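Rule-based calculations on the coordinates, nothing more; no lab input. All figures in this text were calculated on a predicted structure; none of them were measured in a lab. Cβ atoms are built from the backbone, for glycine too; each structure is taken alone.
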Structure I
């Protein structure tokens, strides 16, 4: 027996050293824990488009994030909050690069972002593999919450969003075209981005389902400036509505050049939240007047108070948010911070452990959260896995002269979900 003791001792040592370090330190979470020493800050990451043509979207969300943090006096778990912002641009490559930098920082408890759906496709695999969570305030592509890869789905665990799913936005655009504009024919344009292509597909499918005719489906490329060829093709198909849910500046070129394209004089131009910015109206000029635009719509006393706080942070106290997802970002970071508080465990030495799987579970369990954007309940089943919002915070806007000449933003609302329900009931 004495000869066996060293063997058992060796086995015991091997077992002891095979136990993950996080378990020895008190963390029993299957994905590991973020460990925050008693004098260290709570680090929140953000992957946003803060440069290039889509930077106003990132700046819009960043403002919402900062107001949510300041609303808690910059403190969480009795510690200061540090915000780390990475530029995810508006591309898969940008999202991938930003996610690699975020995942390398083990102090980050969770991430707000990305801005663009294309960037999310590059970021999501890295963030998910790292066991982290990301909550986007402006991703809207249906593919991101769909786990059916054969249908183009890209969902992976750890992904959430407070923005609407474009299954709602594309359908709203189609319903408005049929029910209000009385359109019988639609042409759609995308730019190959998962966001723009997804919207174009939903619009076309919904429009056809409402007995409309889809007379043209085409695409431009990001960076195109001369849109004459595709606009001439579209004019030949005689659409009542031209649906172009592409980003600026391509949407600006399309609308301004469509105004001078024979055969499109009476066609209504319709864009989506990829162009939801005061700069769209001003850069497009007179041709923007009458353009229909689907995008975020938030209202209520709490939102009015939020806008007052936003204005207080601006020079002169008058500047409006540059786009429509600031409230969604505010809700996203508050959901994250609430979840962190719910799962954090403090050790005897003051160290705090935040289980990564526990954090995912806490966000998945969010139900009837009273946010600025409405009541939020996070889903866990595809094709809405990670969706926390519905289509209630959406509307159709119509650009008028004050948006073009004075920079007045947002445009007046001409249709929303309540109006749709009224028409259905009347019918």
Structure II
């Protein structure tokens, strides 16, 4: 658990124990913060130590504990302060911060699932999720996995059964930007005794709180919008189920060692302080860009939850409270090589993987990708994922426009 012994033994004192009554900007700045009791420094230090002094009476030490600071695989102050901050952003009772978003996904699935369990997951999902379920858990560990279109509730009802252990969803999903009704899927899951996990990376806690909509677990890549500067990697699991979170933390940290480095935790802690302010701007810019792309000749489709003609708009409006996120999925009338030429012709927008940075990033989904057959037909040719950053919207529009002209569109 986040509180308890994790405050003990710190050379830092918290200004306040709980900031939940405050707004998200205040929580982002102050939760997990404190001042150094010896020097008065008002910033959390970086603790690179991999070992911590033990109490004199070793008979009271549980070497498998993730609460007592004794060895950095069990826990580190920078990790624990970051857990306090990001749990507050989600309104969660607990958070587990690990080395990457994929590490968080693996830790959740590894702890919850066993041979013979039945899992339902989306036809459209992040590549690592597809590989984890399709290759690792199904082929190596005998977990029964089944893909379904999560936007089709009747189809979900048809494949979920009594005995289904877990439903996992992404919304908006990566990379198509489809929207899934979290509350409706939660009802289906719980009716059949299943758990629901939600990957919230595209939305972020600024825009969406899946736990409040019935999810049992939320997973996010902290590498993306929460860190926001493209210079650190981390992932997190959020839940109000403290018993299961203790199990996951023990498995992920003590048994597997999927820990975050103190430096990455320190960087993400710093980045998270400006996360809501950045996300507010990104929401606004992204909607403007999506609306411009809709009107641009040569653009074949635009998928963004904030567009009123998007099939998921009404659901997104219902469950995304502050905006619709910072990723646009769109297509252009071009083959793979021409799409690559378009991306390479951009001057401000960076041709690179990942998303949620301060700089805008663009990445094509080639037609030979093994998963492309699972996407709706319009996404199977000329498909591009665009992560919007903090640049001026007029400059981004001009950059897209000139690159489209380079390829004759």
Structure III
């Protein structure tokens, strides 16, 4: 395991992040204080540093010049070279006449003494964290070649006392908002592909019903309220359909229902329990079934045809999620009595166990396919954790008060 880092983000009802392992090879970067950022209560550069550190891929080198540089000509390249810095971020925070704030940022290649990238972002002063996340995304992408996920959001279910809350927060756990609150259980949140809606299951009608919640309007619609149980919603890639699990036939089977409402169409047909559907980017559906005698993961076309078994290693493989790039599947595997996060290369079918915890549930990919968020247990309560797809970077995310479960990592906002 690489460098151990400890980051704590303490804010009311936010999530605490603890990076318990970093990548074996980290990129040394420096984030100079941005000119005029001290004018604002919310500083920009600490957010950028925390984002990059949390990825496990960067080593943040201290660099605090007396006068924050805003142009390449003001940068002490010789000093940075002695410190071993490969890339430097500089910038300025400028108030605008209309009350908004503009951040001008540059990413500099220290060895070549030239600009690698730059952004000029303008938003309200209450959106400084958001702009900082976007800058961190830009740094991440320019230095790793992969798109960053610091500007994305996560959803999860928080239980506090006798109440359940469907929470949506920034990817770093800040700005948590309760989207739905109920005295009855809430489970299985699922993001639409455009990030505008969340499907979930609520027991507020004294039975499981699938609802869709608009994040912009707050409107709530019951999409699957058929006889019996309605559960496990998953969005189709085009956002028109939900795969759900119904018990209309007496057994749990996978159906599709139009998001705008309508009749359910049965997709899976077995004498076992079929559940936990999830769509792949190509429109195919992966799901869990015990039709072969033990819980395993299967795949079928969007119309239910061409069913084939995917997992063969071990007697218990459940809760599939397909990476946004379509290359990998994460799932939960029973390994020696421990329920752990696993990753399968869908081309080679090779499987890697990623987590060190043993009560894992609900794995969900980051939109760049590089990290997996999941639920686990710590101290007798539910917490969230994350792991990189190579297993090198591991994080614990703990709610300050309450029991946290059922994570779902949101998509990039188009």
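Quick notes
- Computing helix-only ellipticity at 222 nm (-39500 (n - 2.57) for each DSSP H run of 4 or more, over all residues; to 500) across structures I, II, III gives -9000 for structure II.
- If distance in nm of label points 7 Å out along Cα→Cβ at positions 26 and 314 is computed and equals 3.7, the structure in I, II, III: II
- With respect to mean count of other Cβ atoms within 10 Å over residues 42-49, the largest value across structures I, II, III is given by I.
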